[in-house]
Structure I
């Protein structure tokens, strides 16, 4: 129940603050950690509750565009140093879990009434996730 309250009251603010914050700020890593922590604790029930709380499809679409932008940015321009492999892998695990839920949301809400930008942003985010430097085996030292 606590995660539901946190999710409904601060998650969107944390996401929007992550977008607005300067990447050179010493606080950006902490802000991303808070966001990742909230998403990490969310279950399928929480994701469904969060999606249902949007009043209109436009509000939902705005949220999806924001979070896909944040996820794509996090894997394209990491906020954590490359030697923080455990934090990067935790972030990747949470992003992958979230993308699974958001893929169902995009399919359920924006397939019949096709929303090109939602699908485009989702696939660009997925490609950025798959091709990020942290997941490239040839970049690991022996």
Structure II
């Protein structure tokens, strides 16, 4: 397990089920069994090594997913939305939340971000990405 991920008591996330999105994700996964078209971008000077498939999801599904996220995600607030730098608490300059397996948290800069349990929609997206990438994921940090 990555040194930044720790097992703790889970927090539960309750979101309304989006049948349309869930059905679309499942159907997309069934229809797209071919390997993804990842392109690798490397910039050793900046320590960058990213695999990107800019057409992984079609535009309709991408739009539905973004709309679902905008309507259902509850972003961290208070102390969970701050980092500690030189012993001072600073607001994180973006909205963030996390999803993951039961009990996982992410720790950085004096902040512990608890993972909300996967919603069915986000779990289905995770499964699509895991299949395309050829590895299993147990945590995602969402930044907005």
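Just so it is clear, none of the values below were taken in a lab; they were calculated from the coordinates. Note that the coordinates shown come from a computational prediction; the quantities given were computed from them, not determined experimentally. Cβ atoms are built from the backbone, for glycine too; each structure is taken alone.
Quick check: 28 is what I get for relative contact order in percent (Cα under 8 Å, 6 or more apart), calculated from one of I, II. Which structure matches? This value belongs to structure I. Taking distance in nm of label points 7 Å out along Cα→Cβ at positions 83 and 131 as the criterion, the largest value within structures I, II is that of II.
A value of -24500 was derived for helix-only ellipticity at 222 nm (-39500 (n - 2.57) for each DSSP H run of 4 or more, over all residues; to 500); which structure in I, II was it taken from? Answer by label: I.
Given 16.9 as the derived value for Kirkwood radius over Cα pairs in Å, which of the supplied structures I, II does it correspond to? Of the structures listed, the value fits II.
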